[in-house]
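Peer 1: In structure tokens below, several structures.
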Structure 1
Amino acid sequence: MAEPLKIFILMAGFGTRMRPHTWSRPKALISAAGDTILGHMLQMVSKVPDAENAELVFVVGYLGDSVRRYMHSELPHIKAHFFEQKELLGQSHALVQAREFMHGPIIVILGDAIFETDFSRLATKPADAIAWVKPVEDPRRFGVAAVNNEGWVTSLIEKPSNLTNNLAVVGMYYFKRGEDLLVAIDEQMQKGVATKKEFYLADAIDLMLKKGLKMRTVVVTEWLDAGLPESVLETNRRLLDKGRDNSAEAGKRSGVTVTPPVHIHPSATVENSRLGPYVSVGRNSVVRNSTIEDSILESNVTVEDSRLHGSLLGERSQVRGVNGEVNVGDDSQVSGE
């Protein structure tokens, strides 16, 4: 009997670029287009062949208990295992925290990005491993996959000096045998192959490529990031454009003008206000006498007498009499003069 697929999601970082929001929650639990980033990621991996039998393996760190609580409360039907990375020594080091699950077929997802891709090719591509990639105009800001004329990956290059290889590696990999990756990681760590004291997965993969690993690439059609406030807003825009809009229902509220696309939770209260385009309003939030564009309101937010754009408002935050952009974490209060 074939071993079930294990899907590793590595999210042990501090998320410093997303503060103040990540003082109280990991990046993966920040919202966009009516769901958390993690929720969107799990919708993505639900399209993997035989996903109903797959096991999720989370490697968490700072605020990791909140991920465990989220999974137990929101998605209790999903079989999930949790491991803690107490020292942030890199992606390879994160994986070995869960070495007991590194056998059989595995998918590894680094960080908190959302992808769209055709997972059916897992069953049709004759390869030991797959790296998901996205062609980019300027690959010098990314790690890229160098590919030969036959389509096999020859190496992974971090921030190349030229434009020759433009296939940016998006941070998702498949390995037919997780135990082979574990052997390479153990070798990497024993040899001290690290960059700035961190063990990167790309270096372990390069060790495998030098020993004959057959790795192909699969192109993603969408690559959405949640690493910066502006990228979260961009992710919100893209998701609303691609099916998360519920403006047809939201626009039925009396005294409310909606410019699509938006996502307004059914439990939210909106009175005498204009919302959209590209606005997400979370559970039990209240908006009164306000105009909001291109913004995300988490749950239990209150906005009154304000004109907001390009804003991220954490849970239970209160904003009154403010015009402009606001970026505040959970339980914050902001008032205009």
Structure 2
Amino acid sequence: MIDSRPFRLISGTANLPLAEKISQSSGIPLCRRTIKRFSDGEIFVQIEETVRSSDIYIIQPTCPPVNDNLMELLIMIDALKRSSVGNITVVMPYYGYSRQDRKVSPRTPISAKLVADLLTRAGVNRMVALDLHAGQIQGYFDIPFDNLYGLEVLCNHIGQQVIKDLVIVSPDAGGVLRARAFAQRLHANLAIIDKRRPRPNESAVMHIIGDVADYNCIIVDDMVDTAGTLCNAAAAIKAAGAKSVMAAITHGVLSGPAIERLAASRLDKLFITDTIPLSEEKQTQARIEVVSCAHLLGEAIKRIHQGDTLSTLFHQNDES
């Protein structure tokens, strides 16, 4: 059923370039708003256009600085609710705190669930995200949640380059389903890296399951943070005789020493989406090629408002 109410796009400050691309792709202008910080760090939001009874789509990843961007999003939601809008859909390309999706030891939080509670209590009616780190986060919400696949965008981009002798590599056992779907789409072989992580943000590659010698290899994953796992994986694959090693990652958190590690790594190229903004200097330094997910998100927004199916945007679920 097509929603007869007008719908508007509005963006926070977390990733305005992506929001502008989504606006261009969908043909829907961004709503004017003012967002500023007071001298003590408090956030002020004012909606500069009439939005009464409109369905609003807020584009705001909770990327670093995570807490500032999350608080900004919550204040935007409150400003919109007090402006008598219709439904509010949050388009969160990157879901911050997603790695804290369960209790890993006694007396620790489940922060991904806390973020879900904050958003729903604030008044969000629907969520859209890309490549959740843990798919079960959808179950933390009692509202509709669409988890799109950013790797779908990367797969299409890489497929156009016609790379021969291709092997898709999962950096760990948990990413096998993602890597297998990627390999099926590109008609490539599959390999898996068996790793052990002695401490948080550290990893030690043990051995490779599958043949990578004399192949062009692409490591696929949902995010790269400090890049230790990715760089160790690239070194192990090169040591096993691969012709080249690339990576396709949805979320480029790239914190701490990530850029320096990537610049010194055995990776030939890193394909990454624009869910998190990245400066051109860092792209050049770390051999990164950015692939935009704006069209995917813009198409999802239009389909949701028109009441159309999103199933054709979920090719990664196909097992054929």
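All of the numbers you see were taken from the coordinates with simple rules; none came from a lab. No experiment lies behind these values; they were computed from the predicted model shown. Cβ atoms are built from the backbone, for glycine too; each structure is taken alone.
Peer 1: For helix-only ellipticity at 222 nm (-39500 (n - 2.57) for each DSSP H run of 4 or more, over all residues; to 500), the calculated result is -9000, so let me know which of 1, 2 that is.
Peer 2: Numbers: 1: -5500; 2: -9000.
Corresponding structure: 2.
Peer 1: When you work out FRET efficiency 1/(1 + (r/R0)^6) of positions 139 and 307 (r between Cβ atoms, R0 = 35 Å, to 0.05) for each of the structures 1, 2, which one comes out largest?
Peer 2: Answer by largest value of FRET efficiency 1/(1 + (r/R0)^6) of positions 139 and 307 (r between Cβ atoms, R0 = 35 Å, to 0.05): 2.
Peer 1: Looking at structures 1, 2, which one was distance in nm of label points 7 Å out along Cα→Cβ at positions 179 and 259 calculated from, given that it came out as 5.9? Can you show the working numbers first?
Peer 2: Values: 1: 5.9; 2: 2.9.
Of the options listed, only 1 reproduces it.
Peer 1: For which of 1, 2 does FRET efficiency 1/(1 + (r/R0)^6) of positions 43 and 155 (r between Cβ atoms, R0 = 35 Å, to 0.05), calculated from the coordinates, equal 0.60? It would help to have the intermediate numbers written out before the result.
Peer 2: On the way: 1: 0.60; 2: 0.40.
It was calculated from structure 1.
Peer 1: Consider the structures 1, 2: one of them gives 24, 17, 14 for semi-axes √(5λ) of the Cα gyration tensor in Å, for residues 11-106 alone as calculated from the coordinates. Say which. Walk me through the intermediate numbers first.
Peer 2: Working: 1: 21, 19, 11; 2: 24, 17, 14.
Matching structure: 2.
Peer 1: When distance in nm of label points 7 Å out along Cα→Cβ at positions 19 and 291 is compared over structures 1, 2, which one is greatest? Please report the intermediate quantities before stating the final value.
Peer 2: On the way: 1: 3.5; 2: 2.6.
Once distance in nm of label points 7 Å out along Cα→Cβ at positions 19 and 291 is tallied for 1, 2, the winner is 1.
Peer 1: Right, next: Assuming 1.06 is Cα Rg over 2.2 N^0.38 Å as calculated from a single structure, say which of 1, 2 it is.
Peer 2: 1
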